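Every number in this text was worked out from the coordinates using simple rules, so none of it is lab data. Remember, predicted model here, so these are calculated numbers, not experimental data. Cβ atoms are built from the backbone, for glycine too; each structure is taken alone.
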Structure 1
Amino acid sequence: MLPCRHSFMPYADAAKGPNIVIDGQRNDNTVINLSHWPKSGTPWPLKADTSVAVVFKYLDMPEWHCDVATVTNDHFDEDGLIGLFCMIEPEFALANRKLLIDSAQAGDFGFYSDRRAARIAFTISRLADPATSPWVGSVISENAFADYPGYCGAIYARLLDELKNIILEPEDYRDLWADEDALLEISEAALEEGVAMIEEIGDIDLAVVRVPADWPEQAAHRVTQHRDVVIHPMAVHNRTLCNRVLTLSGERADFEFRYESWVQMVSRKPPLRVDFHPLAETLNEIEGGEGRWSFDGVEEIVPKLRTEIGTTAIPHDQLLEVITTVMRDGEPAWDPYDVMS
């Protein structure tokens, strides 16, 4: 099937010789990059929505196979982990293709078809998060991110050994995924019953999510990173394809561009991102200096527009009007796509 058996090597070590990068950025010795990342240079016949789906295209097409054993990645997340695993365990991966692609989508994009995929993503996130992982002290340290390359090498090596069991026996990890799964269950029920609501403004690809004002923030994960949310993102993303999401809950307001608009999507092309730095300044003027609105920047994976204190005095209708006007008038400020040759 493949010209050689692949094995993982941390990015800095792998870059010293021929390597295949999965889900990240190529280095000087990368022979082929299998990634949905912006400007990744992944060959057009192999492009797909997730890097895991790119890897499956690679496995399916022998004409692209490279006789290079080393596979690596420069950052850690679910899509990268599963993509590396698929290269190392191709037979198992091909037999579980649908679930593995679904799990990568759950991790990167926050939506799923099979609930097992959501739980696999939750498990990976909890094991990789120094705040929740039972491996702190043995595999990773409490301040793991202080040496991010070292953290990536250690957590990849450990999880690549663990992942097959996570896929086959998710109940073994219930203690890790149960809390976030319960939040997802509550969030989905609220949307189903109309307690929380999603309004789509189709011409600007915006979903407005309205959540009861008394709902507390709870812990969740996005791309293996901790987030405090009033409603689980998977519940929202499973019900709307809109790539711009504004969540309103009492005095809290939170806007984000979804991850799909950062990468090279194939199944659909989200509208290009608009720079919201000027909008943040406008909102600060309306707020009268209170709240201090800020925008992360279009280059961030999931950039947010939010207030530093977490609340705003601007009425929802006025806030929505200002945001929609900027979206309709704003110029695209981020284009992740490779030039087609």
Structure 2
Amino acid sequence: MNRSPYITDAPTVSIIMFKVLLALVPGIMAYVWVYGGGILVSLTLATATALVAEAALLKIRQRPIQPYLMDMSAVVTAWLLALALPQLAPWWLVVVGTFFAIVIAKQLYGGLGYNPFNPAMVGYAVLLISFPLIMTKWPAPLLLAQTPLGFMDQLHFIFTNALPEAIKVDAITSATPLDYLKTQLMLKHEVANIMQAPIFGTFGAKGGEIVTGAYLLGGLYLLQQRIISWHLPTAFLATLTLISLGFYAFNPAHFTNPLFHLMSGASMLCAFFIITDPVSGPTTPRGKLYFAAGVGILTYLIRVYGGYPDGVAFAVLLMNMCVPMIDAHTQPRVFGHKN
């Protein structure tokens, strides 16, 4: 016997990453159905950039290339970043963000296992700060767009930023529900009236609710496969629910109900795919609860009081800074020793 009897065969990194990618497929399919095939272009660009950038840095660092590329961690980072960007983002924006995520946020720290920050969220935050105007041009769902674009038109727009003569940019883009809500609240409108706008569905964004539900389905698959533990998604969603419920009960005319926050923005993507990053997150069960709760609180506060519509990326990065302290103070007691 070459191993202890109580240690089971753990899945390899490549198997774990493959299952994460598989869990993202329902969300990608929902994106294509709701917004069109432009997201497939972004995913392809991000994947190619991530693999080339990682191979180049491994070559410079004199590390073997094939084993690190085959673990597919770079592809997971690329997909998460692409799914967080506007679906019709120009090609160079996807390339720049992915390059920064892989080279600066991952490889310059030593590669997989050494990066203190979530690489995809670093790339997203850099793009949001550097190119705020482009990052706010989200496409309207096909059922709401005045002139829906076909796949070839979306492909042409991504690479040339040009549209057919009869179509204007305003006809294919719209504000996100979180952005629209914040703007209307600043104009002293009440939530009940704001939610009558056509961009809102039953709980969140019209069409976006389908994407959110698909992410939930993929997250449940990861839980069933024991790729992630229940601590992080449960603590994040529960905290986001409780804090939004408290504000909603205090003043329903100014604050939205918890379902809106759960079904809007990157909430489900964050709960099951972003904060569950095993490298930049805490390692102890109790620490995972604290970490996810902190991300939930910060996400809500940034959404409501911050300068950005969705606070997931900044909330995750801020809590990444706290991971060493969280791990240090949540280590379980060693058997046979006092605390």
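When helix-only ellipticity at 222 nm (-39500 (n - 2.57) for each DSSP H run of 4 or more, over all residues; to 500) is calculated, the result is -11500; to which of the structures 1, 2 does this value belong? The correct label is 1. Consider the structures 1, 2: one of them gives 4.7 for distance in nm of label points 7 Å out along Cα→Cβ at positions 30 and 318 as calculated from the coordinates. Say which. Value 4.7 for distance in nm of label points 7 Å out along Cα→Cβ at positions 30 and 318 corresponds to 1 out of 1, 2. Of structures 1, 2, the largest value of relative contact order in percent (Cα under 8 Å, 6 or more apart) belongs to 2. Here the criterion is distance in nm of label points 7 Å out along Cα→Cβ at positions 46 and 78, and among 1, 2 the highest value is seen for 1.
Which one of 1, 2 has distance in nm of label points 7 Å out along Cα→Cβ at positions 214 and 286, as calculated from the coordinates, equal to 4.1? Clearly, the read-out refers to 2.
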